[in-house]
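No value in this document is a laboratory result; all are computed from the given coordinates. Fair warning: this is a prediction, and the values are worked out from it, not measured in the lab. Cβ atoms are built from the backbone, for glycine too; each structure is taken alone.
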Structure P
Amino acid sequence: MQYRKMGRTGLRVSALCLGTMTMGKQVDEATSLAIIGRALDLGVNFIDTADMYVNGVTERIVARAIQGRRDSVVLASKGGHIRKLAAKYGEYQDLGPIDLARPKHFRPWEAGEGTGPNDMGLSRKHLMQALEASLKRLGTDYLDLYYAHMPDYATPVDETLRAMDDMVKQGKVRYLGCSNFRAFQLAKSLWTSDKLGLARWDAIQPPFNLLARDVEYELLPLCLEEGVGVCSFSPMAAGLLSGKYDKEKPPLEGARYSLGHWGYTYNKPYWNDANFAAIGQLKKIADGAGVSMSRFALAWVLANPAITAIVNGSTSTAQLEDNAAATEVKLSPDALAACDEVWRSYRVPTVFYGR
């Protein structure tokens, strides 16, 4: 296992970060515990979870898995995800802009009939409550990394940053980050932290894979310039880059693309003719490199100098072991250049002025 520095900080994390979003639902508890235990044995020291994963069940599973090994683990969780309000509160209104990147309003997470207007978002009130609840479920008195899970267009960024700075000063969080933020939002937060003398976001979690490379245009250069660690999620496009799917057949039973709402969420951006054609070309490149498609896809993400770690989930210990092996794969410049050509072939060219 290789270890990398988190941005400009002194924190070192394994290049493979074990993602836990499926644990407690798609993956049962016994299998989840086995996967986490095996990951730690393989040298994975970085585990990622969130308070909204199975509405807290996942954090409790992680707590049981790392009991007695807490201090050897870099433990990350998230708070602030938008949730569906209980019927008596009506519809949540501040869902952000509609644009080319997000042509429809975000669909809030189902969180139960008791969900009120302050049970979500990045306000001081909610984030403080969310952190305390996560610490309790995780059975620890501190988190190594705490993310603002998604932008909150109703809360000023300085309110969020002041609250998160207090978490660090209280000793309840070691490092801060954000997830699903755009480049301008991260830049604004870094500027605000610098202006106000607050602990800053030293990590970000964006989606990044061979089929979703848009963060290369603005976000990744910003992170390299400002020393922000990048822990990319969905490095295999929810498994599509494994090459195991056929567009003319229904998604595999029990796999991500067949899971109700999540299946729809991933189907919409990925399940199309262009991506399947691209996968066919990418498979040829992987075969030429003598690497399985899964390992090739993960190794490609790790080859980017802006990437600190890949946040990758597994449904079995065998799958985990195969994914972990990708951290030792080194792709040739020719293979990387061939992947660039595939991207250009299936995406509308982006026009930039100047240099």
Structure Q
Amino acid sequence: MRKQGIAAVAIAAATTFVVAACAAPQSSSNDSTTESGVNASEATSAADFGGLDGLIEAAQAEGQLNVIALPPDWANYGELISTFEDKYGITVNSAEPTASSQDEINAADRLAGRDTAPDVFDLGQAVALANTDRFAPYKVETFDQIPDQFKDPDGLWVNDYGGYMSVGYDSNVVPEITSFDDLLKPEFRGRVALNGDPTQAGAAFSGVMMAALANGGSADDIAPGVDFFGRLNDEGNFIAVDPDTATIESGQTPVVIDWDYLGAAAGKNVPTWTVFVPQNALLAGYYFQAINKDGPNPAAARLWQEFLYSDEGQNLWLKGGARPVRGDEMAQAGTIDQALWDALPAVTGDPVIPTPEQTEAAGTYLADNWSRVIS
């Protein structure tokens, strides 16, 4: 699955752009001025291009878009990418699909000034908020339809899609899970995996936060979650394996702590795969979309954002089981895919959505304490 640890980054997909270790330096042009005189890298809305048609023309002139850490089965990114390519005739170069959020930032550093640097980011909250100085402000045409709490007021970042933290499991291998504490039982020995390293990966970070909520902690206190994973590790139940579709289907990771939409997608070929959302530890969250201010294809990056936040893009995320950030507004407007919207798992209660400040504090605690319980 995507947003995992450093080890997963060693293998690049067939469609990846070439990384620094195996390519001669390529300098990207610092001149992003279009034929019409627009500096695409400084554009803050489609209006700067004279409207969406002008932005499309500028993006097509670039002809390329570099994305990173977007596996095809994560929130339906495969179809999102192919639809964008077909719609605009722009080639999408997709690199390091299993990379973590921090790996995205590291790649931007490693490839800075090259034609292969990422143009856009899709990040977990902790990593996104620690790197806002790297982002270019941009407001898509639907910006006003996105709730204020899910966006930077200047468009420096915008939440894109989200869901609820869950425990996916093969009911043919382990007993029914009715509470988070069930994972400590002997029947789960050597069977519980977390989607990545929580100090680097957004899904894993949220998994530890969910454990905190289930064990007396809160968004202000992630320590009980770290301690829970320490107990899980001491019992021999936790396995340091980055789960994906292959590990689930082979039985290597019969229990996976992950976002509900990812768990459902990863286990779709296992008939007995079940996704459990703990109602006493209801944690919701969104990923963060941003433009790399130093990306080599600034117009294509901005057109990609317009596409993602259009009705079409939002419904494609919904098709992947994720909850698009404009979902409620689109449901009211009648532009949502109603069948897919109604098919989302029912959740009761008030979910916890950590604030940026809570996420930053929790990230600091994790950085200082995770290795204490998981070595």
From which structure (P, Q) was helix-only ellipticity at 222 nm (-39500 (n - 2.57) for each DSSP H run of 4 or more, over all residues; to 500) calculated, if the value obtained is -10000? Q
Taking distance in nm of label points 7 Å out along Cα→Cβ at positions 113 and 169 for each of P, Q, which is largest? Q
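Using distance in nm of label points 7 Å out along Cα→Cβ at positions 241 and 289, single out the structure from P, Q with the greatest value.
Values: P: 0.9; Q: 3.5.
Largest value of distance in nm of label points 7 Å out along Cα→Cβ at positions 241 and 289: Q.
Which of P, Q yields 130 for volume of the Cα convex hull per residue in Å³, as computed? Don't skip to the end; give the middle numbers.
Numbers: P: 142; Q: 130.
Answer for the origin of the read-out: Q.
Work out which structure the value 53, 36, 27 belongs to, where Cα extents along the principal axes in Å, for residues 137-304 alone was derived from one of P, Q.
Details: P: 53, 34, 30; Q: 53, 36, 27.
Value 53, 36, 27 for Cα extents along the principal axes in Å, for residues 137-304 alone corresponds to Q out of P, Q.
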Taking relative contact order in percent (Cα under 8 Å, 6 or more apart) for each of P, Q, which is largest? Q
